[in-house]
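Given below, in the form of structure tokens, are the structures.
FYI, it's all coordinate maths here, none of it is from the lab. The structure presented is a predicted model; accordingly, all values stated were derived computationally and were not measured. Cβ atoms are built from the backbone, for glycine too; each structure is taken alone.
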Structure 1
Amino acid sequence: MGKSIIPFIFENPYLNNIFVEAASCLKVSKYFCFQKYTLEEIKKNNLKIFVLDNPSLMKIVNQNIKFDNIFVINEPNKKDINLKISSEVNNINIPIKMNDICQRIENYLIQINTNTKRIIKYKNFSYDPSTRKLINKSTFLRFTEKEDQIFTCLMESANLYITKKDLLNKVWSYGDGIDTHTLETHIYALRKKIESKLNIKNLIMFEEKKGYYINKTVL
């Protein structure tokens, strides 16, 4: 298997020069190599992981480019850019250590390769437990940790129902102050999120006296 290509795009000329030099080094990593990209090339190739600085991040977000994981190099004495991003963001502050950056990227790639086998595939969607993402060809939805716990419990019940009591026990372990209203509120919000982001209706179903279940036919 060949090396993965990790693209980078920087507005900062100092960072750009560092990564151009790293891209020319064949021994930077046995798992990947750096390669300089333009914004148009990133859009065209639908890349999922790259390294950039904050100004470049703003452009990518404004262009609505989808990604799984990015490594953002932050300049000192500059305010963090507060952007609502559903993808994974790894912040790295200047001064940077190339060995540290490479190690973090390697760890991420190894994790991806390890977890690829665990991806659950359906007719139109797939679910990646490692990133908590429900994905199809055009879009994805990332669950919060609590949403993932609820979704996973429902999925593990296969075509069987899971009662409110059992779901509460598995997700909250009957923590203090947790009741069925809390569960119902989370389920309601999760349904709305799935319908809004993925246009999937009737995924989480409920039947009185039996409980909740996942309607896998819509996946």
Structure 2
Amino acid sequence: MTAAGLFLAFEGVEGSGKTTQVRLLAALLAERGRAPVVAREPGSTPLGERVRATVLSDLELAVPARSELFLMLAARAAFVDQVVRPALAEGRVVIADRFELSTLAYQGGGRGLPADEIVACNAVATGGLSPHATVLLELDPDEGARRQRAAGMDPDRMESAGAEFHGRVAAAYREMAGRVAGVVRVDAGAPADEVHRRVVAALASRFPETFPGSGFTR
């Protein structure tokens, strides 16, 4: 019998360590014989990668807030149809670097679009599909920006939006953490290995069939 599929998303402000934690969790699952599908949003499909290049990489392009929203959701619709649903049907674990919570935080909290409109539009794009759990890596946005500077990273268009914008994004994440189903809050202020341990422990308590026991560590 095919194992049940599992869809996990990682969320957080810029510099919170999402990409690192996705990589660590994927490596852990692969070691245990359940290699996951690792994805990023926007991206992971031909359409999604083109949207990513347009929305994030083109710093000179003026993208109105609603245009940004619909570009992100166009990429998400392709991602759900072409990546997530087929993988879940095969019993795979899907780990996404960002998903729907980012839209509420960035286009909602950051850009100021109404949350109820975003929720309705997102439901059309996803066909009602949501992650089984969303790991929210909680970190002060100023610390996230410091980490990115220390790493010598070139900021994309979203990362270049300014401290006030990212403060609004962080506030939106905090507000949603208490009311959106399936959010797993993890303090991301520690070194990466310790954050990974916290992530695995939190997921083990929810999905023991995939993460058997809190001692499931690398």
- Task: Taking 3.0 as the value of distance in nm of label points 7 Å out along Cα→Cβ at positions 39 and 143 derived from one of the structures shown (1, 2), identify that structure.
- Result: 2
- Task: Match the computed value 2.2 of distance in nm of label points 7 Å out along Cα→Cβ at positions 95 and 183 to one of the structures 1, 2, and report its label.
- Result: 2
- Task: Using distance in nm of label points 7 Å out along Cα→Cβ at positions 111 and 135 as the calculated read-out, with 1.4 as its value, let me know the right label among 1, 2.
- Result: 1
- Query: Who wins on percent of Cα pairs over 18 Å apart, for residues 103-206 alone among 1, 2, i.e. which is largest?
  - Reply: 2
- Message: If you rank structures 1, 2 by relative contact order in percent (Cα under 8 Å, 6 or more apart), which sits at the top with the largest value?
- Response: 2
- Query: For which of 1, 2 does mean projected area of the Cα convex hull in nm², calculated from the coordinates, equal 14.6?
  - Reply: 1
